[in-house]
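Enquirer: Heads up, there are several structures right after this.
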Structure I
Amino acid sequence: MLNNLFLFIFYYFLILIAIYGYGLAFLNLNIKKYKLDNFGFIGLSGLFILLIYSYLSNFFYAHSILHNAILVIIGLVLFTLNVVNKFHKFRDKFLFSLIIFIILIISAFIFKNHDDFTYYHFPYTYYLTQNSSYLGAGQFNHGFRTPSSIFYLNSLFFLPSAKYYLFNFTQIYIMGFVNIILLQKIYESFKNYKKSTNYLSYLSLLSFIFINIFFYRISEHGTDRSAQILIFIFIILILEFTFLEKNYQSNLNYVYICLGLIVSLKAFYILYFILLTPVIYKIFKKTRKFFLTIKYFFNKFSIYLSLLIILVITSYFFNTGCILYPLSFTCFENLGWALPVSEVNRMNDWYELWSKAGANPNYRVSNPEIYIQQFNWVGNWMKDYFFNKVSDLIFGIILLVLIFLLFFIKPNLKIKKISVDKFVLAVYLFLFILVIEWFYNHPALRYGGYCLFALIIFIPVSIFVERYKLNYKKYYFSVVILICLSIVIFLGRNLHRINKEINIYSYKPITKTFYKLEDKNFRIKKQMDELLLNFSNCENLSSNCDLNKKQVVIRSGKIIFLTRK
């Protein structure tokens, strides 16, 4: 029915405006005389504050349809209140953001999601809409032990009629907000080109092209690619400190927002805090005052960031009994709901084995304990993973760079002298350290590899291209052509994907817009219902009840915690 299509599009833009409402309210509340400089950052700020609310609220109640409907309405009211008598000031930027999301909507038409969506992405998100947090939820399956902020945000989009069919929207919104930020930074380079331009405009353009061509398929984003998309913005914000002589606070605020979203998506991205080190040094070098430097870094936004990280750690703790699962030294095995340390160690080895190409759904090496030690795995990883996954990525990046250079490098161009700032070299060094850490501990592209390989190549290429001075018209023409080509490729690849899903799965995007659901999407919900139903046979509702090798503690008809005996 066409009602499905209308409902899908209606909620897509309604939620978007509500996110903007929360973002505007959050920024106006925390920044004096906030200027509406970029709707991408407003959108990320909206997701940021909604994420804090989502984690906090789910400790007490489920994100039901009524709850979420009220939340969206409040967002719409906040948007209205913040644009009254001001809309003329940012009308063009708002309309531009809508155009970006109109283009991106094609990626929202999905029939088949990836396997992890069925395994734990959907079940966990749906679980948040039906229940407040249970202690020991990590007993249900491995995915419930590593909850992501994607699930918490998507659980807020469980809305009337559409219900659970909007659980891919957060990934699209993150991609859209990042695109808006990158495009505005590129646009600013047009305005400032005659005065000066810098390598960050080229880095923004390369990042935009990469994101929209390589990450075009939203159903494959999972909990991994959204974080890597945000890392491009995070690194650009860090590098912008090269050109700041004062007014560091605005940049730091956005750095904290991006970092909070990134770490909440995958906890191991907490390693990216090391990139604040050169920023701290640079600000201290400028101010020469220790307490003034501290004042810059410890502000309202750092408090929000700390709160979000505490909430993320708490969710890990409630689910597994570990502060940072699967690091066994952070686990408290003596707690009633906690996973055994032996199980945590086993899963940690399994994640490492999988990322080092020692296992897949149909294969596992015969000696996993020895395989993952030191560099025993490198030979097999090179054979089974580097060729052809990593090599294909590197080849694709090199091809992108060569095409990029064709537009900006001409034999007769004037070459200006340029020196690389020590701050940039320091940031690049830390990125290289992250590459080494990635290779040694979890060398799978989904665990941060895409963005690291891209940035390690894009940054020096951008600095190199900056040496060649195009006239304004050639620069403008080259940038616009590359952006248009990226959009055309993004649309073309998604149209090809949809056509393939129509032919293979008989998908009907117009009359049956929503993605495919199967019984196994709801298997965790069924397990919970069975536990509660079977528990009703127990005589004492204040006691423990042994059910299917799970010990369930219930108070007033609600599961308090689960633990294996």
Structure II
Amino acid sequence: MGVRSVLYTLLALHLVWGSVSCTRKDAARDFILRVPVKEDLKTLDPANAYDDVSLDILPNIMESLLQYKYLDENMVLEPLLAAGMPEYSKDGLSARVSIRKGIKFQDDPCFRSNGGKGRELKADDFIFAFKRLAIPSLQSQGAWIFQEKIVGFDEFEKNLHSLKGEDFKKAFDAPIEGLTAPDDHTLQFKFTRPYPLLNYILAMTFTAPVAKEAVEAYADHDGNLRDHPIGTGAFLLKIWEPGVRILISKNPNFKGVFPVVASDALRARGLLADAAKPIPFLEGVSFEIIREEATRISRFLKKEIDLLELMKESSRTLIVGSGEVREDLAKEGVQLDPENSLAVHFVIFNLKDKFLQNKYLRQAISSAIDRFEWIDTFEKGRGIPQDQVGPLGLLDRTPNATVKYDFNLERARQLLAKAGYPDGKGLPVLNFDFRGTEQRYEQMGEMFVRQLGAIGIRVNPVLNSFSTFLEKAKSGTMQLSLGGWNFDYPDVENGYQMLYGPNRSPGPNDSNWENPSFDELYKKIASTPAGQKARAEWVRQAEVLIQEEVPWAYGYFLKVHLLRQSRVKNHHTILMIQNKYKYLRVGVD
């Protein structure tokens, strides 16, 4: 952390320590929301904020052009920094976005020419942010949003990888044909092919505007803006104590109001009580780093934290019956907010492996997996068996789908014999890689050993650190592996891109499945707006191919259950909404 960051931290500690470290009696009267997070924060640079913790914090500091409507039960986009929704050309090969006037960055000393006051947001701040995704030293996880989609972006990125010093600076400052700013409040996009998914991309923090002054003042030698984000959002970063907590506090210059429109169901819940009132209501949000579930449960019961995502143990101890809050907690006003998430878990078959190229073997393994046991053992009711790639709630999802090779041991044995390995004879031990070393993965390995062993398939569970798992995935050296994906945006395409042939390792296609028919369907799906009849038919055809070829053995969609204390108001759970804290309030009942 830089010298300025340390000074800000000390000042913030002095100003807020009383409210943050007070007794629970006093805390019930403060306006700081306390939220537990399971891991430490990695970065607050929008070019690399891609993990759950970063994305729970950064969107409240740095805004994007679009956002998801808060008081809607569907995942619907609306303008945020944009003055309206993107306007596409008739051929779909270009789009224009107008930017709201009068929006200002948060006050910060880096704006020296403006006396430390935040200057007005301009279109060039977006262009600068988009270009940063291509900087080699940043190793951004977000460049994929423009690669092969924006005219000139790939060439721009390639040039940056081959140049240094002044040549690099000249290349970075050079224009990109497909990303231009005709004036201070207009962005123009030009595509290599129709890209209707851009709307979702413009709601991601990867595309949040970045002030060049902030990078010049606070970036490290690689250009990372890790610990000093400056945005236009409702909150500012005040304290980051590694391993302990992150505190964001109210931006005093933020201009915004609570929504005035809600769905009928949310209106009936009273969620329009604050309609049109200035936001944010909170003075701040303290993200408490609490890795152990037992500690999170204990602190929630002591009312030291306000929200609690139910995991395996907390589901067992705090929820009763068919999904009700334990009676003593219900009497205290604790509420349960359930939500179907966009996270999915599955088993990946690496088709580079000579044994797993046999589709009958893949079908046999899929038929030997008891998905209900998997869910019950490791999620305690927080899962729904996966019936297709896309989770519940997405447009164009295939209705009434079923898993073709669902749990059926008799069929599994028949398929294994058809594969040439009756009762597993002649088949060597298969390695099954997991993305962690925790007891959970050890127990999961034991479950798969037992389930696949029931038809004669021997499995060797391999526990890896997450970084080692990713290295293996990129090199394409695994056989079986535990797959997991949290959709970046609510569209089926985001799941299918992980099975698209050209995305094979080191890309996101860890199965290394290449099917020309599927690849053609994917390209049609990716270039067509959601909701069209033809697109839904292409999705259905894609699912037929996947179900027959089985590059994945389907697992389950994760359900999220969030407990909240009675003092938390205006809470509505839609997991795609990452800037929700500006709408929440806390107070005494």
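Every number here is computed from the coordinates shown, using simple stated rules; none is lab data. Everything numeric here is computed off the predicted structure, so don't read it as measured data. Cβ atoms are built from the backbone, for glycine too; each structure is taken alone.
Enquirer: Could you figure out which one of I, II the value 0.60 for FRET efficiency 1/(1 + (r/R0)^6) of positions 80 and 232 (r between Cβ atoms, R0 = 35 Å, to 0.05) was computed from?
Expert: I
Enquirer: Let me ask you something else. If you work out FRET efficiency 1/(1 + (r/R0)^6) of positions 120 and 400 (r between Cβ atoms, R0 = 35 Å, to 0.05) for I, II, which one comes out largest?
Expert: The structure with the largest value is I.
Enquirer: Name the one structure among I, II that helix-only ellipticity at 222 nm (-39500 (n - 2.57) for each DSSP H run of 4 or more, over all residues; to 500) of -20000 was derived from.
Expert: Attributed to the structure labelled I.
Enquirer: Assign the value 36, 24, 18, calculated as semi-axes √(5λ) of the Cα gyration tensor in Å, for residues 168-319 alone, to the correct structure from I, II.
Expert: Comparing all candidates, it corresponds to II.
Enquirer: While we're here: By the measure FRET efficiency 1/(1 + (r/R0)^6) of positions 192 and 280 (r between Cβ atoms, R0 = 30 Å, to 0.05), tell me the structure among I, II with the highest figure.
Expert: Structure I gives the largest value of FRET efficiency 1/(1 + (r/R0)^6) of positions 192 and 280 (r between Cβ atoms, R0 = 30 Å, to 0.05) among I, II.
Enquirer: To continue, here is another question. Ranked on distance in nm of label points 7 Å out along Cα→Cβ at positions 272 and 344, which label among I, II comes first with the largest value?
Expert: Values: I: 2.6; II: 3.6.
Largest one: structure II.
Enquirer: Say we calculate FRET efficiency 1/(1 + (r/R0)^6) of positions 368 and 464 (r between Cβ atoms, R0 = 41 Å, to 0.05) for every structure; which of I, II gives the highest result?
Expert: The structure with the largest value is II.
Enquirer: If FRET efficiency 1/(1 + (r/R0)^6) of positions 448 and 512 (r between Cβ atoms, R0 = 41 Å, to 0.05) is computed to be 0.70, which of I, II is the source? All intermediate terms of the calculation are to be shown ahead of the outcome.
Expert: On the way: I: 0.70; II: 1.00.
So the calculation was done on I.
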